[in-house]
Every structure is written in structure tokens, then in C-alpha cells.
Structure I
Amino acid sequence: MERLKKLRTTHNLTQEKLAEMLKTTQQTVARWESGKGEPSIAALKDLALIFGTSVDDLLGQNPFASDANSAPTTNHYYALAHSSDGFWGHLGVRAPGASKSTWYPITLREATRLDNAIANASSDSPWIVATTLNNRALVINVATIAQLSMLDDNADEVLDDWELGWDSYEGHSPEIYRALELHLLGLPDDDTSETFKQILVDLTQEEGFDEDEVSACLRTTKVHFSSGATKELTVSDEKSYWAFVGAEANSEELTFDLSDMEAGLTVHIPRLQVAMLDMPLHRLGDAARAERSKLEAEAAEELAAGALAADAVLKTRKTAPKAPSRKKSTR
């Protein structure tokens, strides 16, 4: 795992120190870094917590990365980990009718991309998308949102407009959000260490979460309308993903399909009425991986079908009767 070695060295950790944090041996860490061994799922989650990243990023499989070689995303400050795309500051979004902005922690790479996307938005292409370090995926209509702000962490707080939620400063590892959902909704998660489980217990007690709050934070999509109204919906992961992808590509579809297929509820909302969609990022990641697996399976099926067709043609040629030879004339 080359990524593990880079993360460890840029965070100034020796193999011995990292092994101590994981309650394992230096030899085990060395085997992981050399590729001679692989961490368990539980160890990968612990590594993700230590480095403020995700299991997907550790494995080079982040579905929202520009390519497989992109630097891993971490909620640690970017200047402290030069090989990572780390915490830069905040994106502030003030929805229509709101008196204050909602502030989302973002990475340096995302800040740079958003700055360019906002500057190039137009009446014909008003949509921009953002992924945040506190597990949110945003779809924003620049033409109807009340205000967008970008604040470097080195800058002063915005007077009278600076309220942060429990995870809005630097965010948490994506694995925290996944596990928190399972933990508080009573779903099993056996592939976690005792240390990881204790962190969840401590966080739950510290924040005083209940099931309804977790559901609202990790399972629902919040729709901000240009009229100033808001609505919370439970949206199928696949529908959320395609709403995000369609907005990123500035699709010409007239509505967002925000249906809950499991509940049998179909919901279409006109795009012109939407100022922002605020969706749980880990669920979009699940849908992106499912879509990638689907495409890979279809490609494998096409390849297999092509191989069978080629084999059938070859067999036909081998078994076809030979044409009679034509003797030369003796005249």
C-alpha cells in the first residue's frame, strides 16, 4: 500500500508509532506498506480514523476522485500533509430565506475547483456541485442561491454569520459517518475494532445524538427551494447519485428525480424551483461504487460474449466442408 506509506511519512509517524496506535507490530505495518500483506477491514477503518480519510482513499478507490492517482482526501490541515488533499477552510451557503449561512469544511482541491466553477457558472449552466469533509454532497443553483462564500481557515470568522454544527469545523473520517449510522440505528458492524467502537460511543454520548437526529443527518436529503421553503426527503441512493451527476454535467432535464424506490414513492421536483440539494455523501459513494460494479460487469459480459462469438466463427471455419480442388486443363 504505497498510499499508506505516503500518509504515514507525511504525518511524521514511524512504522513503530503507527503500529503502537493500531495495537499491532512494526513488522505488520511494514508488510502492509510493501504489499506483502493486507490490512483487515477493521485495521483499514482504524487507519482511516488516524489519517482522517476513508477506506476508499486508502485503497485508491474514491469514487469522487478525478483519477486513481489523486492524492487521498483527509480532514487534517493540508499544509501538514503535503501528499494529501487536506482541510483548507469553509464554503458558506446561504439559502433563500435564511438569515445565516451554513458552513461546510472543504479541502484545498475542492476550494480551487469551486472557485473556478462559481466564476464560470452562467444562466445556461447555473449548477455547481461540491463534496465536503463533513459528509455532504451539495448541488447548488448559482442563479437562485442567496449567497456563496469561501473562507480560508487562516482568515477571521465572518461577523454575525458564523455558526458551526457538531462536525462543521474540519469534519470527520467518512468511516465515522458510516459507522455512526449503523451504531445508532441498531445495525450490526462486526468489522470494527474495540477502539473504533469506543470512539463511536464517546462521540454519541458527547453530542447526545438520538435516532431521529442521526436519520436526519445521515439518511435524508434536504431540498432548499428558491422560494425559501425547505423539505426533507428520504431518497434512494441511486436517485441521489444521478441527481448529483446530472447537475455536474448541467443536464437539460426539467426535474430532479428524488424518489424513494424502497418506499414506492416517486418524487419529481422542477429544477427551476431548487436552490440547493444537501445530500449525505457516503450514500452517494455507495451508489457510485454500485454503478461502477454494474458497468464493469456489463463490460465483462460483452467481452465474454465477444469471445464466444469469435470462438463460434473459428469452429465454423474448421468444420465447414472444403471446396473441391479444380484440376488444371491439359489442353
Structure II
Amino acid sequence: MPPMVGRFLALCGRLAEVILRPLRRTPLRRLGSAPAVLVAMLLLAAASAPIAVPLLDPQPETLGVPAIFDDAVNEPDGWVRLEGRLVRLVEPPTQDHDGPYALLIDAEEQLRSIVVVTTAEPSERTVVTGHLESATVTVEEQLPIEATMAGTPPRVVPDRLLVADPVAVPERSIWWPLAIPPALLGVLLLIGSRTGYPVFRPAVEVDVLSAPLGPGERVPAAWGGRIGPNRASLHDPAAALLLVRRATVGNVLTAQPLADEGAAPAAVPIGGGWASGRTGYVHTVTESVPALVVRSELVDATFLFARVAERDRVAALVATER
């Protein structure tokens, strides 16, 4: 795994760690990473709000005047949004509804138009929303030249008119930018709740020039987990010496925890029945260090090394999973 990917996962784990830190001294610590998952789900729900709330706002159907000619209006109440040129009419085009009247010439098909009941001022380009109503419409007055196409007047919808809303309903706006921060943070927390912190990831490369530790040789390491009766957290690793001692049958790899004060604990053999290990790296937000995870009857710990060669010299004495 590339170090940058490992550090990204470590960043996610660190975020989850910050969320869980206040709960460590409460009974909720027994829930493990569940509180971080809950916070992540709440953040994702908050991220959906800027998208979901605008969807609750009803909208008229956006179409053109030709769709009204073709009777292709799908909105059940005939609530539509049209765009085009608005021209005031002097003579009433129908007796089925009170004015004032205007003619809306479609923005795209300028030879198609519809009568609109509105008080809006004439405009070159305007958006009108309103409800379609059945009516017998006839426009006989002479339209200004700007309302025609090279002198040809537009066809008018003969059996419907549009009763405009007092204020045109604006198009729905989705507030995408507001959804990005909580969504991103929620996804990072979900990833971090799975990876933990620090993050160990196995690696398959081996330092082929390193030889196994020989009798009497020792390698310093930091560790977190359990060595015999001794325990340490990988968040604040303790120090240890890994050394090889002679035995009646072969050599024995041992782990010697070091104490800040007083006598050091006794060395604990790694092995004695079964033992396995995994080589890789432990990633934090700031660094990636070579690591060896050891599982045996007396040891269940992750060891951190200064160099890959030191890790592989120790790993050569443990049945590692590759």
C-alpha cells in the first residue's frame, strides 16, 4: 500500500478517534466504534438536507408553447412555466376571463404564442408561471412588428389561456455546496470507524539482504499490545528489546519489555507451540513505520522498527504470512 493511502486511512481513523475519545471514560466505551458510526450517519443525514429540502418545494412543469398546442402538458393542474417575449394586448382576446391580457411568444418557436392574464410589463425575455384554463381565444388586433417574425404574426393557442401567478415561481435550486462538507466528514468517519488508529497494513516486500538475528543479537523496537503480563497501547507505544537466546533445541526469539523506572520485566519467549506474524507498516497522520504483528501463546503485539531491515531480521524467525 502506498504511504499516502496509509496516511489517508490514518487520518480517517484519527477523526474517529477524536469522536470516541470523550466516551472512553463512560459506559458507552463498550459500544466500540458504534458512536463514530452514529455520528457519521447523522452527518450524512445532514448532508442530504440541502438536497432533500428543495425537492419538497412544488414546481410547475417547464415546457414551451408548442407543447400546449400538442396537448403534451403532464402537470395535472396545468401549472406550467413558460419563457418568451411578453407583448401587451389592447383588445380582449376572449370573454371567458377578465384581463388584463398579454401575448407570450415562445422563446424558441417564435411563431407560437399563448394569451396570458397578467399585469406584468412587456419584456423581451421573461419567465411566466401560472395555470392553464380552457377558453375560446381569438387575437384579431394588429401586433407590433417586434412581435412578429418578418411580419408574420405567431399562431395563438385557440382553446386555452394562461392565468399567471402574481410572482413567477423561481426554478428549484439545489444547494450542493452546503452538502459537501458534512458528506465528506461523514464518509471519512465511516472509513475511520473501520480502520481504527493507528492503521496497520500488511506489505509483501522483503529486504533480501537482511539475515535472521543470531544468538546474542538484539534489535530495539516500540510495541503496543501484550507481552506476557505486560500491556501497552499502540497510541503510546512502550520500548522493548527483541533478542535471540540459545536454547537446548535451536534458538529462541524473546521480547524484553523495558521499564522507565525500576527493574525491567522478564523477557518473554515468542513461540513455544505456535506463532505467526505479519509484516507491514503502521501508518499515523504524520509517518509510516515498518511493523511486525506477532501472535503467539504469550505475545499478542505490534512491534515498530526504525528500519525495514531490522523488521525483516526479526520476521525471519517467525512464521510470517505473505
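Between I, II, which one scores greatest on distance in nm of label points 7 Å out along Cα→Cβ at positions 80 and 240?
Greatest value across I, II: structure II.
For P(r) over Cα pairs in 10 Å bins from 0, in percent, the calculated result is 5, 21, 29, 22, 10, 5, 3, 2, 2, 1, 0, 0, so let me know which of I, II that is. Mind showing how you got there, number by number?
On the way: I: 5, 21, 29, 22, 10, 5, 3, 2, 2, 1, 0, 0; II: 5, 18, 16, 10, 8, 8, 8, 9, 9, 6, 2, 0.
Computed on structure I.
For distance in nm of label points 7 Å out along Cα→Cβ at positions 200 and 224, which of the structures I, II scores highest? Provide the component values of the computation, followed by the final result.
Details: I: 3.1; II: 1.0.
Checked I, II; max of distance in nm of label points 7 Å out along Cα→Cβ at positions 200 and 224 sits with I.
Computing helix-only ellipticity at 222 nm (-39500 (n - 2.57) for each DSSP H run of 4 or more, over all residues; to 500) gives -7500 for which of I, II? It would help to have the intermediate numbers written out before the result.
Working: I: -13000; II: -7500.
Traced to structure II.
Of the structures labelled I, II, which one yields 4.5 when distance in nm of label points 7 Å out along Cα→Cβ at positions 72 and 264 is computed from its coordinates? Walk me through the intermediate numbers first.
On the way: I: 4.5; II: 8.5.
Comparing all candidates, it corresponds to I.
For structures I, II, calculate mean count of other Cβ atoms within 10 Å over residues 8-15 and state which one comes out highest.
With respect to mean count of other Cβ atoms within 10 Å over residues 8-15, the highest-scoring structure among I, II is II.
Can you spot which of I, II the value 16.2 was calculated from, given it is mean count of other Cβ atoms within 10 Å over residues 152-159? Intermediate values should be presented prior to the final figure.
Details: I: 10.2; II: 16.2.
Checking each candidate, the match is II.
So if we calculate distance in nm of label points 7 Å out along Cα→Cβ at positions 160 and 304 for every structure here (I, II), which label has the highest result? Let's see the in-between values first.
Working: I: 6.5; II: 7.1.
When distance in nm of label points 7 Å out along Cα→Cβ at positions 160 and 304 is computed for each of I, II, structure II gives the biggest number.
Each value in this text was obtained by applying a stated rule to the coordinates, not by laboratory testing. Being a predicted model, the structure only gives us computed values, none of them experimental. Cβ atoms are built from the backbone, for glycine too; each structure is taken alone.
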